[in-house]
1. Once volume of the Cα convex hull per residue in Å³, for residues 206-357 alone is calculated for every structure in 1, 2, 3, which label goes with the largest value?
2. Which structure, out of 1, 2, 3, was P(r) over Cα pairs in 20 Å bins from 0, in percent derived from, given a value of 27, 61, 12, 0?
3. Which of 1, 2, 3 yields 3.0 for distance in nm of label points 7 Å out along Cα→Cβ at positions 238 and 414, as computed?
4. Tell me which structure, out of 1, 2, 3, gives 1.9 once distance in nm of label points 7 Å out along Cα→Cβ at positions 30 and 318 is calculated.
Structure 1
Amino acid sequence: MRLFRAGEVSPLEVLDAQIAVAQHTEPVVSSLCETMFEDARVTAKAAQEQFASACRTGADVPALLGLTVATKEKHAIAGRELTNGLTSHVGRRAQADHPVVERIVAAGGVLHARTTSPEFSCATVTHSPLWGVTRNPWVPSASPGGSSGGAGAALASGITTLATASDIAGSTRIPAGFTGTVGYKAPYGRIPGAPPLSADWYRGDGPMARTVADAALLARVLSGVHPIDHATVTGSDPSSDAADVRGMRIGVSVRLGDYPVDPAVADVVLGVAKDLESAGAHVVPVELPWTTELVRETIFAHFGFVLAPAMIAAIGDGMDETAAYTRRFVADAAAAAEGRTLVDSLALDARVQHDLAVAMEPIDVLLCPTSAVLALDADGDYLDGIDVCGTHLTHYWEAHMTSPFNVANRCPVLAVPGGMAGGMPVGVQFVGHPYAEASVFRAGAALEAVRPWADGRPELQGSVPAA
């Protein structure tokens, strides 16, 4: 924004540069399901003129004026196709803008592309019969994660400045971790969603970006009460200008109970903890009594009562046309809910929430891995689970350490790059107390200061490596 104001670069120049990057990377990465480049050029040119006028008059400009934003396809744009990645929904058009799209447009953002996701955002890899395979620009044989994998891949490739994402079990934070970008899961109710699933207390919409400051900027724009989302709440600025963790109490949990964690991931997390301690934080180990089995049963019981029935209703007779991971998700959710009541599911939630509250009582922020593994295969389905360090996990989602914080969804979580291992970015999460958003941005900004990552870019090759 400073460069735009100074006239050193224009919104149109940035947009055209990002379009040029997309033309090089998209044949391999395939992070975009729709481009709106010509419309975006018109918007960028208008932003350019508004900056010129503001320079003459000293007037304020909207918060996102001239900045490109790639939106997740599920975030409806009025008049444009809205499929959620389902072949059976091709041709359906959105009647109104999603609240996050509405706020981005009002803030002057330039909508230039829409990003891929798995079907119904129900996988942590990003491929579908409709859009094909989205690949990680760091290692194209690997997945960017999911479900907001297109957003993470687009940011890492350099074809957008900001992106929107959603998160019901880690769908913002997992791609951030695998692509070396920043993803923010806001506390439930802070950022409006679209009904009826906005009433699901596990989920939320939010920002992804390349820097902590950019993620905070978009979070500020998106946050606040909205008339169509009864769950939305008011709140203070989610960000913190301070990148200073002196005196901050940071708890470290590498395994969150019994999660098996790749040693390379553990090394990154412990290195981050050491650097933050050197920066003045009080770092202490934290133990949690969670098991992967408990977390899996908790989240899938919940999905069996909420998301899976919604998916079944939306898909209708087209279930046989869906991806294998979609059918598996619905089956697993139904199985977990079978024999349980909604009250039983709430009791499981309460146990996870209580354990976290007890563990966090003596600390300000919890530091932990984003995923227990370095990568997933770009085209993998993982229908038989996944092996991590000699331990077989029943469901591959157990290789991610994100979903407990959707159960405890009033807690803000900022996912940021922690380092590199095996040529892949390794992400970490900062978890705050309920609605204490400034704490996670403060910790994230401090890590960014001691381990700067924004200038790192993948050297994408022109072809996909052989499997």
Structure 2
Amino acid sequence: MIDRNIFRAYDIRGDVATQLTGDVAYSIGLALGITHFEAGARIGVGRDARTSSPELSQRLIDGLVAQGIDVVDLGMITTPMSYYAMRCPNLGATPDIPSSAQPMAGSVMITGSHNPANENGLKICKGTSSFLRDDIVALYEAIANGTAREKGGNPGCVVAHDVSDAYCADIWNRLSVSRKLRIVVDAGNGVAGPIALRVLSHYANITPLYCDPDGRFPHHHPDPSVEANLADCRAKVLETGADLGIAFDGDGDRIGVVDASGAIIAADRLLVLLARDALAIAPHSTILGDVKCSKFTFDDIAKHGGTPCMTKTGHALIKAKIRETHAALAGEMSGHFFFNENWYGFDDAVYTAARLCQIRSRSSRSIEEMLADLPPSCATPELRLSCNDDAKFALSDAVCAYYSARYPTCALDGARVDFPNGWALVRASNTQPVIVARVEGASHDDTRAICDDLARVIDEIARGVGAQIDLTPLRKV
């Protein structure tokens, strides 16, 4: 019996020993050939550096090929490179199968992103659009009801293709620096290390940390949104006198940044810097920020002539919003940045790092100095409160209902509550058994008071909806 819980809002994630096994990956390959792709279609398949990824990739390919689907094996690459492959000319072409005759129909990336090492997942696209909830549900139902069976007929073929040369050249042709920087790159033993070193060496002299892919993640977990995971990068920046430090997550679609002073640049502050740059090139553009971003982010976008727009959290949802609004740039607090001005509108941490090098090289000021005109922040980082999957959405909805009756509340994605002295966000994660919270007050005392109120309300509501939630991060603020 397949576990329904691994089929999430816009991707598939689960424990590789008990949930997302090789057999399940094979079934997903079969299901894709029933629900979304016809025999003869060509699908790109890439994988990250996790120890389970080669088997899952091969079993998925076996399922696709059994349905008559041709597979372009992209090998071990970043998730953004799998998106790039959809835009890459001559992908997987052979003398017998010219690319113009059979354009790519979609892509699948085997990656657990920032989840624990014992987990893995799949990010799936049809064309250049990421799967959303209805697509994921269709896959689950095809497997659960037994319709995901081999069709028979001629099997598909597999051809290997390396997109790295085209990817690097594309970035190098678009971005340049006025002087070579000194930077630290910490890939956390994720898949981004080799390609990041190759791309960024064009712009900087690099001190590398943990840039050899190792799916055991022996030094620290590759999640740059967690401050503790930036400790080594920060220390090396201070030791070497680097202009900045750049950290990547496990599959290369999220970035963390450390300034020359050792200060960690929060993602919503980084979005301000990137938005100012984008608006200088494309004035009056729409800029998207997710519901976790500070109020000052949206205010600064407007101040610099842009149109700020708040969005739901989630890479697939943000890419859909970019297509809808034609936004020049989008960002979210977890470190995803999406450039639609001078790039392709998908989240790409290596491109973002190169863009940041370009910005930094053209100024004598540090990043913190460039952002010195922003108001001081009294915001918490993203607080991740462990909560059972089967109750997290009910809890989020109940918190939204409680505060909506008392304060102005935006229910776009969870509950973003405007208090007289600040704001707070409570939302259920789409990818993990977690309730995400963030609080920003007019002062540190206000932030603490809002956190206390939030903890009290969540604790009371949790008992009524059967939620088992750890409020420790909220209470420690």
Structure 3
Amino acid sequence: MIPPSAVDCLRWRDFVAALDGNVNTASGSTISDNFVTTEAAYIRKESVKLLSQSDNLTLSYDGGTTRGHESVYTVHATIPSTRDAHLLDGNEASGVSHTAEHLCSVLNKHLREIGPENFSCIVSDNAGNTRAARTLIEQEYPWIISLQDACHHQSNAAKDIGQLLYFQLCISKMKSISTHFHTSTFAARHLSALCVTHNVSENIVAVGNTRFVSHFYAARSVLNCLPLILQLISSEVLDLSLVIDHFTVELRQLCTILEPFPRSIKCLESSHSTPADVYLFWLAIIARLHELFKHNSTINGAGLPKEVMKEITGIVNGRHQEMFQNPVYLAGFFLDIHLTSDHDLRRLLPAYTLAGTYLVRLLGRLYNKNPNSSPFSHYSSWQDIQATFHRQLLSFTRGLGPFEKRSPSTQTNREYWENLISVPSADLLAVAGLLLASIVSNSMAEERTMSTITKLNSPDRSSQKVSTLIDMATIRQHYKREEARTIT
């Protein structure tokens, strides 16, 4: 977006006067203080109206910092049918302690404005205050499911692996190489030329503080460019002494062992990701690590010492326990229509028991929220609901009617369950399935908004107020949604 101060430029005023001498242009301060704030307020009002008419909303939030060193917590609500995230707030909290109670009060304001009964999930990273705020919200509104952001979780698992002592010397050398090629224009220019000649698509990538799994991307770029760097050294273009005795091997090991994580995160960053996807991609990560460890000493393995493999296994097991002690992921995965039914279901199948127990508990929370809502009003008692639900879950698992008609190639999970809501022999399971398929399992809306704020809050515009940045981000987000609708 063009800064409002641009209209104060003399050339702009001359340009407008040349077009029409009767037009008086508003000042930059008038645009930012009046026009922008009025437009943003109107957009928020319309967003609240739209959100109030939607069910199974996901509330997400996260903190960030502007160039003026002001702290801001953004809050979004996502509509499940369109997966559109609406920016509700940019709470400037520099002079306030970021306690769970403070965050809870910020979130509660928007929950009550839209209607807490319209929400089914709340998502954030797993920092102490944000996690505690989620817990407080869940205690106040028991039907709202508290989830930690899956992308942050998997990035932290990869970060833990990268911090193992075995990789420290390798990472230290990698950072030195990265720093050299980002500080020396001479070295960077020659390396860029060789990259073009040898069709190497990616130059040296720096280790960043904000990108997920940044160590992997930096390590991969150095590994791909290493032959070219050695060529520059051998041809005496660069006067460097690079010892690569075990460096190349360890760098390749680091890339190999971390690679499943960024691949998974890239998919889970989507606004269409659900708890089922989180479980599926975590299984894929574990399967890949198992394969690497199984063939460790072959060309298809990682070639890691046994002690390092044990440490990695411990990290992954710890992160698994942290994330998946919440059965919502297994339950969502169990109700995924892309999976094959089990016609010979054994009732003691662990996944069936665990998922079924959680789904009954979830249904109970929805029932307690409003016993007179559909489809609960069609049943005589909670015991009747439980018995009917168990029959429906069994039929779904075995692929019996009315659950046998699945079209995963043309139908999303949400569309499938939405079509079954009005079917008496599927209505209870459909309520739970629709809710789980509606959840957005990440807080990437916050990351995207903070990225927008960073672009708007450029160094030459670093004195902008947080309220102005949030208003401009709100307007930009709104018109991007409108543009997307026009295209589709």
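Every number in this text was worked out from the coordinates using simple rules, so none of it is lab data. The shown structure was predicted, so the numbers you read here are calculated from the model rather than taken from an experiment. Cβ atoms are built from the backbone, for glycine too; each structure is taken alone.
1. Numbers: 1: 192; 2: 108; 3: 170.
By volume of the Cα convex hull per residue in Å³, for residues 206-357 alone, the leading structure of 1, 2, 3 is 1.
2. Values: 1: 27, 61, 12, 0; 2: 24, 57, 18, 0; 3: 20, 45, 30, 5, 0.
Comparing all candidates, it corresponds to 1.
3. On the way: 1: 1.1; 2: 3.0; 3: 4.7.
Answer by label: 2.
4. On the way: 1: 1.9; 2: 3.7; 3: 6.0.
It must be structure 1, since only it matches.
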